[in-house]
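Derivation of every value follows stated rules applied to the coordinates shown; laboratory data play no part. Since we're looking at a predicted model, the values are computed, not measured. Cβ atoms are built from the backbone, for glycine too; each structure is taken alone.
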Structure P
Amino acid sequence: MRKVITGNVAVAYGAMLSDVQVVAAYPITPQTTIIEELATMQAEGLVDFDYIRVESEHSAMAACIGAEMGGARAFTATCGQGLFLMHEMLHYAAGARTPVVLANVNRAAAAPWSIWSDQTDSVSQRETGWIQLYCEGNQEVLDTTIMAFKIAERLRLPAMVVLDAFFLSHTSEPVDIPEKERVRDFLPPIDPGENWLDPDNPRTFGGITMNDAYMEFRWQIQRDMEKAKGIITEVHEDFAQAFGRTYRQVEEYRAQDTELVLVVSGTVASTARDAVDYLREKGKGVGMVKLKTLRPFPREEVIETLKGKKKVAVIDRNFSPGATGVWAQEVRSALYDLPEAQRPLIYGYVAGIGGRDISVKTIEEIYTKTLEDAEPDDVDMWVGVNYV
């Protein structure tokens, strides 16, 4: 079935098709229509799940953790300030090894108050132990939601599906919606395993851990995050075989035959493709690399893709105050140990904060500056800001 739907509705379809059993619902703009759509699906008899109306985002994640520990497939959605309120429970979800799936609709951080898009909310949670998967379009949103359950459940780590506010959440695009039986073949029912809550075998979870054991729990999360790189690739390949749509953690576009490459994520990738095509028509040598996973960061693939390039321009729709754009940080770190002859110059750009537009012209300006400057002006260059 093919329908013209928004990114938020695509998330809801992804959760519904994944046979989610518990939905914890708390509204916040611009995420609200995800849980509204799921409520409508339930009211129309399309799904059979427990829909829990909670009093806060903190409670929403707590409910999902409890549901997963009881052996149920759980889902919730939030954005911006709601994600920040969840922060404590995000750590708990990962530490308790509960494969919750959360859709985060990127929203700029207050204050000042904003409902518009940038990635600062999700990138600020990168140390919580969650897998983070960034989406370019509404088809990718639906598909990634389905894949997120399979990835999370194979690793017993929570997964965050990330989409840009308004650019995707409230923008309609044609989306292929697979049949539920085909999704069930791809994503079997959740296996609760042996360590979940069982009234006939009571256990304690999350109790105090002394310093002779705590470090090992953290090491296990790190070990499985490294495993996640391979698991994500396997799930991408399984999905391509089942549904004919291909996704990669590191995706190149016209980048193999050029020494200057743009590195982007999320919806900026769509604009960057048009910019690359436009610049190529003018005889300019430029390509694009789209990054889908922030955690685990696909370090080895990034090295293989970017080594030997002359210049790399990373466009961040986020920033870390006192440091730089987060994707630029990750790329610099990955490439640091390359021999000097193979290590490109990294030009970090911060753009589109608070929903400001990143146009083809914006990207052309970034390309031109990167091409003409022998080295970066600064560790981080802000694009389009009115300095005061």
Structure Q
Amino acid sequence: MPNDPKKRRSSRILTGNQAAAWAAYLARVQVVSAYPITPQTSIVETLAELLSRAPWPHRFINLESEHSAMASCIGASLAGARVFTATSSQGLLLMHELLHWASGARLPVVLVNVNRAVAPGWNIWADQQDSLSQRDTGFVQIYCETAQEVLDSVIIAYRLAEDVQLPVMVNLDAFFLSHTAEPVEIPSPEEVEGFLPARKPVFRLEVERPRAFGGLIGPEGYQRIREDLARAMDSVLPRMDTIGKGWELSFGRSYSNVEPYRMQDAQLALVASSSVAANSRGVVDDLRSRGVAIGLVRIRTFRPFPKEEILRSLRGVRRVAILDRGFSWGRCGILHQEMQSALYGLAEVDRPKTYGYIIGLGGRDATPELIQEAVQQTLHRENPEPETVWLNANRQAYEPPPRWVSTPSRR
């Protein structure tokens, strides 16, 4: 078939950031709201170069802050455009107010977030605290493991967002993925257009039909629209499965909300996401070769949280070691907290014990040795006490005094 669009696929060596830019280009975005922040900047730089050759009408808008970037996306999306922006860390935190506006207005905004630690101290390396702390904003959240998955997930995100009328945040770890290059297959524009047709907005701003959006609403209506938002979020997981099957049929790659690995007879399971999950696979293979009945459950979709799929993956498992790259101060690791909630309804005899580990904050390497340490501690502790173990915490780097004492000023 000489005209088969599959023949026009190409392969390139791309970083995760470049893959995100290519995906937005292939999705034929019409408005890009850009504000630079390390380590996201190369996404919008690459996309600006790609869009300079785009044959469709588009606008690339340089803003003065991330808050304005999301505001620009909201306005353009209300006007019916397919929109895109990207950020990291403090930039995502500055967007926080408007993330609620995007979801509450039921707008299919797609945001790529390069997971980076939040300040202070000032840190540009990988950490998931930025996105995990936005879990209640109404954004769907997807966490990627490879550059190929980044490209695929951004395109899938547009299909999902426009189907369910919700914004989607696609996340990738800073530097481990954003600036690491690997082979990526780039679909042809014709293939992507077949999978992702042009946006047909359910509602939009029109000069001929003036309407207002986001105005004052009384108590009698507010809870109802929030319930509608909750129902839309409830529809995401089954819709993601359907879209994923369509993606596999078209492109030959499959993705699930939860991805179990070597879980068929596991008695102990690692639970992780993103690049920590990638390192965990090698640990599972190594320990399996030594007779340890261990597996991995990778969480790809964090919001909505895929409870039922997790429970199916963990059936028969006695102990679960949860590897967190984010922490809920005053509680425990954020993924650990979600896992405990998901397992709570099981009968005690069926409920595995959960052991929480904090790993890789601020860009520290989540090495195979550290992951094996988590496995050893899980195997040798009958009860998960302490509930949270900080792996490889470098206490010599900063050791506060036993108690804070005010120092008299010198005059």
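When percent of Cα pairs over 23 Å apart, for residues 91-258 alone is calculated for each of P, Q, the greatest value falls to P.
If we compute mean projected area of the Cα convex hull in nm², for residues 171-314 alone for structures P, Q, which one ends up with the highest value?
P
Of the structures labelled P, Q, which one yields 0.65 when FRET efficiency 1/(1 + (r/R0)^6) of positions 331 and 371 (r between Cβ atoms, R0 = 25 Å, to 0.05) is computed from its coordinates? That value comes from structure Q.
Source structure of the calculated read-out (Cα extents along the principal axes in Å, 76, 67, 47) within P, Q: Q. Sorting P, Q by distance in nm of label points 7 Å out along Cα→Cβ at positions 99 and 211 from high to low puts P first, with the largest value.
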